[in-house]
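Alright, structures below, take your time with them.
The numbers here are math on the coordinates, done by the rules we state, and not lab data. Owing to the predicted nature of the structure, the values given are computational and were not obtained by experimental measurement. Cβ atoms are built from the backbone, for glycine too; each structure is taken alone.
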Structure I
Amino acid sequence: MTKKEIVRSISEKLGLTQLKTKEIVQKTFDAIIKTVVEEGRVELRNFGVFEIRYRPARKARNPKTGEDVSVNEKYVVIFKPGKVMEEKVLELLNKKQED
């Protein structure tokens with residue numbers, strides 16, 4: 001699903017214009033990004049946690065050539081799903097196994 005599809009879905013459900021909804025969605029994303037960068041963590045209850053983690057430099061292998069390559073150290077954003085999201089995904093998995 002793209003941001004445009006999210007905006008369309010929300011605007012239809014709430015009766016708002018897509019332009020206004022797009023602004024709200026973008027401001028929400030901007031707030032999440034700003035908080036993750038400034039505080040290192042955003043917890044959205046029942047949805048999940050965005051958190052910054054440090055990854056040290058390491059050696060890796062190019063899968064095409066088999067050549068050794070160096071991967072620089074970096075900070076990455078990780079996402080850990082919340083309890084409600086995990087339960088919904090598990091329900092989906094169980095439904096697929098039943099089919």
Structure II
Amino acid sequence: MNYIQYSAVKIIVSGRVQGVGYRYFIARFADSLDITGYAKNLFSGEVEITAEGRREFLDALLEKAGKGPTGAMVKTCKVEWLDFKKKYDKFEIL
């Protein structure tokens with residue numbers, strides 16, 4: 001039996017992640033894997049990513065989030081796994 005697990009994750013990314021195309025980098029990757037949710041800049045200088053989708057794809061998103069685009073310098077990713085609630089229709093940049 002091929003069981004597909006869905007999940008949700010909230011990631012707070014710190015470092016040089018604003019003004020370098022980070023949210024767009026994450027959104028393009030999320031769209032390519034049918035991940036829904038959002039990425040938004042925080043006043044602290046961090047980026048918050050909230051995403052829902054297949055667990056294996058969220059793991060791949062987390063790996064991408066830890067690298068970021070050229071010009072970004074990710075220091076930390078705080079990860080909180082959440083219950084899948086199908087709250088989003090698409091991935092947005094807020």
Structure III
Amino acid sequence: MNEKQVQSVQRRIFRIFKSWKDPHTDVALADSQQIQGIEISPEGEVQLAITPQRPHCPCCLFDLRDLRDKISTTKGVTAVRLHISGVPASERWTRVLNP
């Protein structure tokens with residue numbers, strides 16, 4: 001993928017963030033402080049660093065799984081990897097969310 005295609009994928013993902021609501025609030029993911037960083041490789045691999053709103057909430061885990069699935073169906077995306085941070089047992093969350 002060239003730089004223009006990577007930017008196109010980035011715009012598609014940001015549109016998802018603007019419409020994706022946290023399960024506990026009515027705030028879009030793009031407007032929250034949850035997203036710590038995003039990288040998109042020229043091969044279409046997306047690396048997303050994120051901090052869940054509530055560290056011990058199962059619905060947050062399911063919501064992040066659904067977000068990963070939604071991003072993976074985006075045109076131009078070949079793989080999605082979530083990196084969970086800022087919560088206890090973040091390595092466990094990361095392992096569970098990335099099959």
If relative contact order in percent (Cα under 8 Å, 6 or more apart) is computed to be 19, which of I, II, III is the source?
I
Looking at structures I, II, III, which one was helix-only ellipticity at 222 nm (-39500 (n - 2.57) for each DSSP H run of 4 or more, over all residues; to 500) calculated from, given that it came out as -13000?
III
Structure (I, II, III) behind the derived value 1.8 of distance in nm of label points 7 Å out along Cα→Cβ at positions 30 and 54
II
Value 4.9, calculated as distance in nm of label points 7 Å out along Cα→Cβ at positions 14 and 70 from one of I, II, III, is from structure I
Given 6, 20, 19, 20, 14, 8, 8, 4, 1 as the derived value for P(r) over Cα pairs in 5 Å bins from 0, in percent, for residues 22-61 alone, which of the supplied structures I, II, III does it correspond to?
I
